[in-house]
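Pasting the structures in now, so scroll down.
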Structure 1
Amino acid sequence: MKKIISVVGARPNFMKIAPIHRAFKKFREEHPDSEIIHKICHTGQHYDNNMSDIFIKELELPKPDFYLGVGSGSHAVQTAKIMIEFEKVLLNEKPDLVIVVGDVNSTIACSLTAVKCGIKVAHVEAGLRSFDRSMPEEINRILTDAISDYLFVSEKSGIANLKREGIPDERIFFVGNVMIDSLVYYLPKIDKSNVLKNFYLKPFEYGVVTLHRPSNVDYKDKLSNIVDFLREISVFKRLVFPVHPRTYNNLEKFGLLTLLNHNIVLTQPMGYIDFIALVKNSSFVLTDSGGIQEETTYLGIPCITLRNSTERPITVEIGTNYLAGEDINTAYGYIWEIINGNAKVGKIPELWDGKASERIVEIIVRAIQNW
């Protein structure tokens, strides 16, 4: 018997693990005599209903086999809690492989714990680099890649980055983007969503806003400038703003909530299906997120990213993503171009075809059979 444990912790992890779990399930159905068992461990890094439970239900994931319940805390506290609890799972289950995805604290914590226990690690979405070490996610990415045995890459910049860091070719696999696997698989459900009707929206007559990074929302002057920016945009386009808990708390703490007018619709964080339906029918997305840059590129929706760097350069090079930096005037210029019908036309990157998870499982199964 060969045991594999996949780790989820934060919202984006669920969209990445769901298609992998589905691919393992399909493999088991096609090979009923296979000894491969796939289990899921939820660290509890995101732990409220809007941040995790709704994703498990919508993405048709089974109830996690293990729930660590670590909750919130500083980077050090959260990472340490995950390591302590995940070690207990590993010692009890003795898996042959741990799969981690993305760049959150759960990713580095579980990969480091597994390696220390002599267990092989596969990193899905390996090789992405923003080259900005002030981002905690960048540190998580670099360290996880350095200790992983199998590095599954979503875009070709990742291959170049890993080779430059000395990772041998035999550990690197260009497989495509599992986030797009989820998007392709759930498009029929997404197209049936009532989210536009619920908010009285018409297709392409509104923009979507998501902001959560500390550099944008943790400082009063910066967040105040962004609020002023949103007020200016809302004169031309209605805005829908699913607010991250961190962002909402800071808007409230800094006394900025009352400045948001009726043309800026604040909502709770949404489930995956409704949120992607909102994005798919929008005029543009203004964000500081990572995954949304990929989803908008696949959907052909203009995306203005309020960050100085992106770990997903393919979305800027051939996709629909604009890297605006932290200069509000630059972002305003891009939005004005889009509103005036001059948005750039992007292309879908290589291997973003909805089959990345199948390629990953095929590689893992082939490898396990040789152990």
Structure 2
Amino acid sequence: MSDNNQAEDSLQCIGCGAFIQTQNPNELGYTPNSALKKAQELDNDIYCQRCFRLRHYNEIAPVSLTDDDFLKLLNKIRDSESLIVYVVDIFDFNGSVIPGLHRFVGDNEVLLVGNKEDLLPQSLKRRKLKDWLRQRANEQGIRPIDVALVSAKTNRSVDGLLSKIDDYRQGKDVYVVGVTNVGKSTLINQIIRQNTGIQELITTSKFPGTTLDQININLDDGSKIVDTPGIIHKEQMAHYLKGKDLKIVEPQKQIKPKVYQLNPEQTLFFGGVGRFDYVQGNAKHGFTVYVENNLLIHRTKLANADNFYEKHFGELLTPPDASYIDDFPKLVRYEFKTTEKSDLVIEGLGWITVPEDIVIAGWAPKGVSVLIRKSMI
């Protein structure tokens, strides 16, 4: 092995944690040899090409790490003695659940963190929201020691979270876990910023799959915070959208709920990425929609909905934009009959709060989950 390769073996990308290599552009950690030498000469932080492009051009590159690779990394948690900080996206709770997390936790305590709290209306009582999150976690077999609400993006309540972490860890290591795109690396960045003053140490992006290997952050008492890779949740809407369309679908600021008075056999389209049908009921009802404020919503008759979609998909009904409509998955229908006030959830898009005792249907791109749950609000 050359001296150059030996040097590379000891280097990790400061953004994603992947080991730096200069041989294969299609593998993790690749950076051009010239860029590596320049960074070393100037004593600059070293980023792989993928993270460099992500930071400077907001471009994402596909990665070759498999789901099994992610799960193997998380397996280390089971045998550790640590505090688990489990980060979920409040706006997309179901899409941010780690399937079978209880198998990775072992005997370790879990602090549940609901991120993106700033997106929800202030009218929603935060104590009620915490109870709702705890109940949903219990359904997944997780019994959190506490629930914290934060906004990593705005730094809201991060101080309080740090206090909770310090109280509960009792000198132990801390593992931060979550699926891709829940804002986990943004949260870690805030923690680092408050502890060290370093800005943007970990690469952040709206695109899934940014942290490629665990990153250790040393604490004063000799223990550490470990930022683990996000598990890829293939049912997330973000995996099917490109470029600026993500910003049209993923909420950018506090959601303004919209109420639609619908008669039976009426339909709402959410751009071209989702659809809601009021199929059957005894009366006109109000349906409250929680989606990104700038996403265009169109109402039509159920009988005309299929033709309306076929005619306007990629134009009036956008996103997706016309550049990739041929590759965009077809919408798949899921029907439900409600027995209580409920949310019909299209993962990664939002939800519609609906009354009891009606028949409804939700449509989402093939591969994206649609489900019914007890109403959050």
Structure 3
Amino acid sequence: MAYAQLKDEIVAYSKSIDIDKIGFTSADPFLTLKERLTLHRELGYESGFEEPDLEKRVEPKKITPEARSIISIALAYPSKMKNPPKSTKGERRGIFCRASWGKDYHQILKEKLQLLEKFIVEKVPDAHITSMVDTGELSDRAVAERAGIGWSGKNCAIITPEFGSYVYLGELVTSIPFQPDEPLEDQCGSCRRCVDACPTGALVQGGQLDSQKCIAYLTQTKDFLPERFRSKLGNRLYGCDTCQQVCPENKGKDFHIHEEMEPDPDLAKPLLLPLLSMSNRQFKEQFGHVSGAWRGKKPIQRNAIIALAHFKETEAIEPLRELMTKDPRPVIRGTAAWALAVIGGKSVEKQLKQAKDREKDADVVEEINRGLNIIAEGL
């Protein structure tokens, strides 16, 4: 009875600190998840950002030996931007996915979880609690699904009845044996709009994602982007929202509950050309507070170059030539050479050949040759 009352108090307190949804589940092992994760690894679908130890991902007691239950929380984020700036010729813009609008969600959720932890410890001083958001060992989605926050959609996101899939997730592993909540039934049914709409076919089937093809993953890589994916990137600088945007459960879902999640339109949809010459300090000052900056400046700049090629933005020709000839990073030089060919065609052929004669890096030479082939074929 005491734990039931404490659970009610925690739920009430969570509302007072603007946690949008809370659920409770046991700390039992996630056995079916282990089977899925093992297959996922065998198929080569991992991104490489995950916790490598599968046992820790499915066994809460590996993290907190005293674990008896897990508290899952969800915070709703906006899906629409007020007064979004327009992308026009000469002033083309990129886009950060919705999960990177506003303040870094890791910090927002950690602050909420810390408040929740403090509240619980005041009630139960000897409680053992471990909190995590996204980068922790456990699968936030598996915990949220079992705690009744929402069901696991075919787009590999948790879909809540109230907020759709536009929610951030976090959890507290605790030694207190709370009564678990009931999971929700899968409500995707026969719908497969997300699977069909995925630009790269990364959603292999409902609920199974090949991370190596996922645009959200690809935008975070630091190496050359495989050419077959470049046309799929569009003007995305970080992340991808396609599988959420087409989901019927997200229709009309747009919540502006947390002020710190509101996007600065000029940062969420930044001008592309200034990104090309931005210093590390400038990048950190402008974008350091958003989650999309966690991999640093280089992936964003590479993606900006690809976005300018997508727009065939002629204003970018001179800045790209500068990058191709002077930037110390092979990935940026090579991607700039490819983009230059896409945008400038025959008019930049001589510049590419001159750059090729000077270039020492084999990967960059390959990109220049790729660009010269594009020009030769008149693509």
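Only the coordinates and a few stated rules stand behind these numbers; no lab work does. For clarity, every value in this text was computed on a predicted model and none was experimentally measured. Cβ atoms are built from the backbone, for glycine too; each structure is taken alone.
For semi-axes √(5λ) of the Cα gyration tensor in Å, the calculated result is 43, 21, 19, so let me know which of 1, 2, 3 that is. Label of the source structure: 3.
Given that mean count of other Cβ atoms within 10 Å over residues 309-316, derived from a single structure, equals 19.0, which label among 1, 2, 3 identifies that structure? Derived from 3, not from the others. Which one of 1, 2, 3 has FRET efficiency 1/(1 + (r/R0)^6) of positions 173 and 221 (r between Cβ atoms, R0 = 30 Å, to 0.05), as calculated from the coordinates, equal to 0.10? Answer for the origin of the read-out: 1.
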